[in-house]
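The next part holds the structures, each set out as structure tokens.
What follows draws every value from the coordinates through simple rules; no lab data is involved. Keep in mind that this is a model prediction, so the values were computed, not measured. Cβ atoms are built from the backbone, for glycine too; each structure is taken alone.
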Structure P
């Protein structure tokens, strides 16, 4: 369960003390670039409350941190290409911002338009694969550093497709000074064939959008997921590593 612990860093509370009565819309969250000519290609950024950042859909442009100063967003990261890695900072003017839209402008007046990532927007739907369905799996699994982790995982997929998107809510019990910590993860869900001890097993893989975290489960029937380790091997333990379908 140590693999899951980095997500707790996302739970640092954002200090907010507005100077006026006008409500400040936070930049935190995931933003997807609006690209009309390539609607099936998803790229963007995740801005976490602790100042860390991640790229979405950009393997050669890796965001690591972000800072907001007045009407500017500064992104820090690494550019990977031609066998070398170069650190960079990108200063963008915030031209327009609402809860769901964001327009940024570079020094050369090039504007970038973003919308907040709503989970179903990233589900690439096809008419022939049927309507979108939702399944929910829940359970409390063991953890090394707290009494347990309560999982609630919603999976959205089309009726005749084994792949989809997911939202996982992980509640780390008594994780911080006796208080629970809540983590939300979103990403893609894949249906795979086989794990290390059974080549015919049905495996459900959940991979976060930034591809930094992966959870694997063996689907033993239509209502049960059994957690696998990071090497796709069933966990040998007397403890409960099972999630049950509740919807």
Structure Q
């Protein structure tokens, strides 16, 4: 890493126009709280949109923060509204899953998109929209394994996860798309929540709350570095079992 990048981090809040947080579950709920806390401290006008069509249920309390059951986006909006104080933040809730029909209305040029969903089908939809329909966007996608069999039938321990960043400027890729080096996203074995069947629900496995925390932290780290115009990696992986969090070397698109 060059010496220039070691001279201090300076936020550029003028780069913040709209932030779209998709998924308010175990990872997204943590991201939402620390994100709003940071933005309130910046005290600059910004629009934050929380997007999720799912519901909080009593069994979610093992690894999610929420004051009452109900739509996740609306509940989290209400729970963190008090953190805004006098900050000029517009905090909105969209009680919908992202689909092919509404994605064009939800994600636009100039957005920072924080994607905290638990299925590759939604990741593919959002990644393709950003890659093929937007000229200027920063997509930060984070996730982690559950404990048990995943959608491919593999036994996973729940301690591993990663965060990928796709940055486009003036119609050019500055970092690879989410599916460039991840065939599991390019050809997902799972389905979107709006298409989920009883069989898909059985394949959903519980996650470790501390792995959710690691995923949220890695996403927020990338967001902060992007705001400081000092984001120097396109993907980071972590494993809480090995006390590991490191960036991966990926080819830069030409």
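Computed values, structure above
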item: Parent structure of the calculated result 0, given that helix-only ellipticity at 222 nm (-39500 (n - 2.57) for each DSSP H run of 4 or more, over all residues; to 500) is the read-out and P, Q the choices; result: P
item: Origin of the derived value 0.95 (FRET efficiency 1/(1 + (r/R0)^6) of positions 65 and 161 (r between Cβ atoms, R0 = 30 Å, to 0.05); candidates P, Q); result: Q
item: Entry that produces 20 once relative contact order in percent (Cα under 8 Å, 6 or more apart) is calculated, selected from P, Q; result: Q
item: Label whose coordinates, when distance in nm of label points 7 Å out along Cα→Cβ at positions 97 and 129 is calculated, return 3.5 (choices P, Q); result: P
item: Which of P, Q yields 4.2 [distance in nm of label points 7 Å out along Cα→Cβ at positions 73 and 193, calculated]; result: P
item: Origin of the value 18.5, where Kirkwood radius over Cα pairs in Å was derived from one of P, Q; result: Q
